[in-house]
1. Have a look at P, Q and say which one yields 1.3 for distance in nm of label points 7 Å out along Cα→Cβ at positions 14 and 86, as calculated.
2. Compare relative contact order in percent (Cα under 8 Å, 6 or more apart) across structures P, Q and report the one with the greatest value.
3. If we compute Rg/Rh (Cα atoms, Kirkwood Rh) for structures P, Q, which one ends up with the highest value?
4. Comparing P, Q, where is distance in nm of label points 7 Å out along Cα→Cβ at positions 46 and 102 highest?
5. Of structures P, Q, which gives 0 when helix-only ellipticity at 222 nm (-39500 (n - 2.57) for each DSSP H run of 4 or more, over all residues; to 500) is computed from the coordinates?
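Each reported figure results from applying straightforward, stated rules to the coordinates on display, with no laboratory input. What you see is a predicted model, and the numbers here were worked out from it, not measured in a lab. Cβ atoms are built from the backbone, for glycine too; each structure is taken alone.
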Structure P
Amino acid sequence: MAGYGQATLIGSVTGAGPPSIAGCYFDAHYAAMITLVDGSTLMLTASGTVCPFGNSGNAPDSPNSYGNPNNVAGSFAITSGAGVFAGATGSGSFSATQAGDVQTAELNWTITLP
């Protein structure tokens, strides 16, 4: 995380519903925590749409098969912070790519610190 060092993002799906985009799998709601090496944290809530890449959604056993690639795009909001992020507010957009047990995510945001 630029200016703060290495960060870890851990999240979980808190709910799901029908996709808002035709051809996608589903819309999902998430809770996530970003943790810096010094223990500072940011808590986030997010919503996004899970979609297959290209024609991968038509592969046999998709989307239940382990490893079928997908992309998740959506928006998020900071709900709380601790350590150097105490009192932080902000929001932004995200895009995540996943296949199997590997996921990469990019967050674009505005964060305000007191």
Structure Q
Amino acid sequence: MARVVQAPRLRWSLATFFAQTICGASYHHMPDLAPTQTLLDALKKRRGTWDDYERGFSELMKERRAIEHLERTFFEEPTCLLCSEDKPEHCHRRLVAEAMLQRWPDLRIVHL
């Protein structure tokens, strides 16, 4: 069974439906992998730069030790990181995936 990991921006009910019904995957909510509202507001509402957002999100992930708290065995099954952004270039899921690759270089990442 595949796993779907999602940050809070996508509604839980929609994500759960998508994971279970469409993909036959288990659903796991991991808010530690999500940006804060403050970071999102700085980027979207106050038109901040992506570089500032990326720096802030990377610092937040280190502060939370979010990647360190993940177990490698969790990702032995196909896993999908969900977010509301349609492209990985400006999305926190790419930043999470890159941080995971630093910890586990053998991890295979595919941006859909």
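1. The read-out was computed on structure Q.
2. When relative contact order in percent (Cα under 8 Å, 6 or more apart) is calculated for P, Q, structure Q comes out on top.
3. Largest calculated value belongs to P.
4. Working: P: 1.9; Q: 2.4.
Structure Q comes out on top.
5. Values: P: 0; Q: -11000.
Value 0 for helix-only ellipticity at 222 nm (-39500 (n - 2.57) for each DSSP H run of 4 or more, over all residues; to 500) corresponds to P out of P, Q.
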